[in-house]
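Enquirer: Multiple structures are listed underneath, in structure tokens.
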Structure 1
Amino acid sequence: MVTAMSAADRWRVVVFSGCGHGVIAQTLAIHPRFEVVAVADDDDRPDQQHRRNESMARSLGVPYCRDVAAAVRQFRPKVACVSPEIERAADLSVRAAAAGLHIIQDKPMASSIAECDRIVAAVERAGVRYALWNRNTFPAIEHTRRLLTAGAIGEPTAIHVDFYFAKDAGVLIDSDEPEEVPADWRGHGELTVEGIYPLAYIRHLLGVEARRVFARTTSHFFRKHAARGLEDLATVTLELERGIVGSLCIGRIGRASHANLGELKLHIMGSAGAMVVSEPRPEVAVYTRGLAPSDYRHRRIGVYYERRLLDDFACALDTGSDTLLNARAGRAIVATVNAALESGRTGRAVEIPGQYSG
């Protein structure tokens, strides 16, 4: 069993691959409770990945080591920031746990339930803390949870989440513009990549498991998604515990489709009222001459959800408590996403596999 440390200590971190969500490592580097000491990856990775790792190491001001095991021996970390491409997430997290390292991992957890089971087993066998990246520490989400716990709308009966990212993902589906897609590009659909966020909201706010799912998925916006049968738009209906009905609409809808980051909103119905939650707010809207086409008109103010997520992770390391989104919860979300994708392919409702049984 790995022992906890006192709040006065800083946790040494090695980044296991920098090919994923760079914000995790960058936030760890400026957090007062963590010290990023190296970036590491396996020597047999493609040159393009080594270049990305080297770029991250330079931006963090730390060395890059082309040997993960050697980096653990040399830099003596207590934490692994696991941030590779999806296909390698399970392997690196399992290796981190086997080395006795606490883990903060990029989303999604893995591409299959079997890989998630490997992570859960390794984490619980080693007795380390595990946190999967999420957005549950947004101020609006935290406040909503407090209101629900206090019974502000009675017993929840239904929840809907709109999660549309107004970001581009290549050439539009109806465009004649040429597009060069790298031969080794192994893309994933938006439900796979971003579905963790709305599903984590539902778990965090209502504390229930999903039992059954019906989904529709399509390639509506982007050419490279359509060419590979990957969804960039999806609707999902969920049967949740306690008779609660859940639904979500999710997609990457293109930069020109919205003045802000996108439509990120929750609607929660209860036995005594209802709530509408705008996730990115508070915000300031800026309308003036001279704004670049890439500038967002609506700008989030004082959110800092990344910092608060690491505060929660540090607390778990200090006290031995659980994290906001642990390995078992991450596994349940992957099971839900995969069932939704199967429903989208078959047109039928799909039962979601039960919790990890060990």
Structure 2
Amino acid sequence: MSDDIDVSVVVIGRNEGARLSRCLASVRQAQWRGLRWELLYVDSHSSDGSPEVAREFGARVLTLGEQPPCAAAGRNIGWRAAGGELVLFLDGDTQLDPHFVVGALAALKTEPQRVAVWGHRRESHPEQSVYTRVLDLDWVFAPGRVDYFGGDALVRRQALADVGGFDDTLVAGEEPELCRRLRAAGWQIEHIDAPMTQHDLAITTARAWWKRAERAGLAYAQVAARYAYTPDPLWQAEARRNRRHAGVLLTGLALFGAAAWLMPAAAAAFVPAALGLWARSARRCRWKCPDQPALAWAYAAHSHLQQLPILVGQWRWWRLQRARRTPVLIEYKAAGAARTGVGR
């Protein structure tokens, strides 16, 4: 670590285009209030000139070398090269809120056992598609003591070193897995009630929505298998719940299809049950969007339907395990728009 730096900002990215320019600009424009900071950008084999854009913004550019694209590997390269006592992790498709760092630093100082602080991440363009509108609600969490942080967070560098950083054998789910080890070492994680980042999910097609959920399923299975027989079996419950949920959904669809084919009148009996389940889910998530009841219904539908690609992701992990093959990153996002210059 360096005595000249308080916070090291580590941005990771792969073909983010103009999104990366907006991210780096937001870091430069943040209110640092005398804090000494540095900017590092770790690139995952971009083909859109992202490293050159990062250099224009004054970032120290690092790359994955021969490693395949992997968020965990990128973050590890970044924090290990960092000179600050604190590391602010950002994804290249986010924009930093100008007030977050100062507020997060204050929250860290109030409790010595806090290892990480994060705030609210929300979508910058929820209007771009119905998929983005509903997935925006996935970022809504109640503030307070939590078990995990996501891709954006302010973290103590020494704690990362003590537990070995992120596990770069994981293609997804690396943040919760790291947080499990940090909590096991006695650290605490705080979610503060403050804006942190604006995120550009850029999901506009059903295929992209499916791929993102499939990646989550692969992460569930991979992490759950690792901790299956431990006192803290991370994601075991989530993986089992997905298998049950998807099984019920597939069985229901099969029975409805058979009834509709053989006894059309009997198929109508499935409709009230499906509507009741949908309504119950919509009520449960209304707290995320109290002024948008239609969005709550859409989010409820997403919550049920995503169980199918999540199950496919788990199945993909099992196949890879049987074949003794290493999983690779499931990419769902299109490359960003053309690069933009500094300050644009």
Structure 3
Amino acid sequence: MYDYLIVGSGLFGSVFAREMTDKGYRCLVLDKRSTIGGNVYTEKIDDINVHKYGAHIFHTNDEAIWKYVNRFVDFNNYRHKVFVKNNSRLYSFPINLLTLSQVYNVNSPEEAEIKLQSIRQKTYNTQNLEDWIVSQIGVHLYEIFIKGYTTKQWGRDPKNLPSSIIKRIPIRKELNDFYFDDLFQGIPKGGYTIMIKNLLSGVEVKLNTNYFEDKNYFNSITNKIVYTGPIDEYFDYEYGALEYRSLQFQHESLTLNDFQGTSVINYTNLEIPYTRILEHKHFEFGRQKSTIITKEYPLEWRKGEEPYYPINDEKNNAIFQNYTKKAKTLPNIIFGGRLAEYKYYDMHQVIASALKKSKQEYDK
């Protein structure tokens, strides 16, 4: 008999399993994939650690979380930079003084502010993504950097998306082109899979195992379930299916020293079907003689496909609230993580949530 059966070996499940195991509880982790780590899984190919499910950059201002992850793996000092390719031109991104110099030939923070003031558009509904960002940077910058990428990524007109999606991205008037401002940043040396393996050290794990294919049996061998999958799937879509965006990854091995000179370039023209290209060796400052790139193609999610990004619009949030109410009636099930909580989490937020919920358990 297990104290906790944990469905999913991603960050939430692995951290929860580590914490409860260290407190003397017996845990079993299930994962339907053949690999551990969920979407942070990295695989070494041609001596390059490939982020198999998209780029994952660890960043946080929480020193306690930073110290926690460093218990399980050493991090390098990678600081994330993103560039934008639009109509064959490369631009600095997020928008900063260099970007504004490239587009408008401004050369100081004061000139940048004057220019931004002159191009900002007055809008009356800044709740939607398009109107809010146009009120901040004007139409021309919006069309270069945001419109095409966002339309592809979400499969929706930006007017029909909440402004919260774009508010995550900074707009700067100084020469700072780092994507994140967090105090602690980096990539695990050797890849995220090392971190997950260490988190799960001494924990029983069953891969290629779908919880739903033998739900009654798995429920019978544990005192409590920790569920990290889609919450609507757990309740057999009783209140309807929540909507997500999915992704398809096209990995290519190339006999080149360097393909694009950086880890990530966003492609913002709508006619280009992929949203970005990753070059994995740059996440760890690689000097290999070959390289591996990944093109990311956004897809409309359908049942049976992997969900990546929750679409937190009014309709979906209302459906999620119904599932949340029902989840509260099940005291022996803990729902946690991006899919179970239908929330776009950064990695440090997932870890913080798992630490909080595990502490609530062993403090009882």
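Enquirer: Name the one structure among 1, 2, 3 that mean count of other Cβ atoms within 10 Å over residues 115-122 of 13.4 was derived from.
Expert: Numbers: 1: 21.5; 2: 24.2; 3: 13.4.
Working through the options, I get structure 3.
Enquirer: Could I ask something else about it? Given a value of -10500 for helix-only ellipticity at 222 nm (-39500 (n - 2.57) for each DSSP H run of 4 or more, over all residues; to 500), point me to the structure among 1, 2, 3 it was derived from.
Expert: 1
Enquirer: Here semi-axes √(5λ) of the Cα gyration tensor in Å, for residues 275-314 alone has been calculated and equals 31, 11, 9, so which of 1, 2, 3 was it run on?
Expert: Working: 1: 27, 14, 7; 2: 21, 10, 7; 3: 31, 11, 9.
This value belongs to structure 3.
Read-outs: derived from the displayed coordinates by stated rules, not from any lab. What you see is a predicted model, and the numbers here were worked out from it, not measured in a lab. Cβ atoms are built from the backbone, for glycine too; each structure is taken alone.
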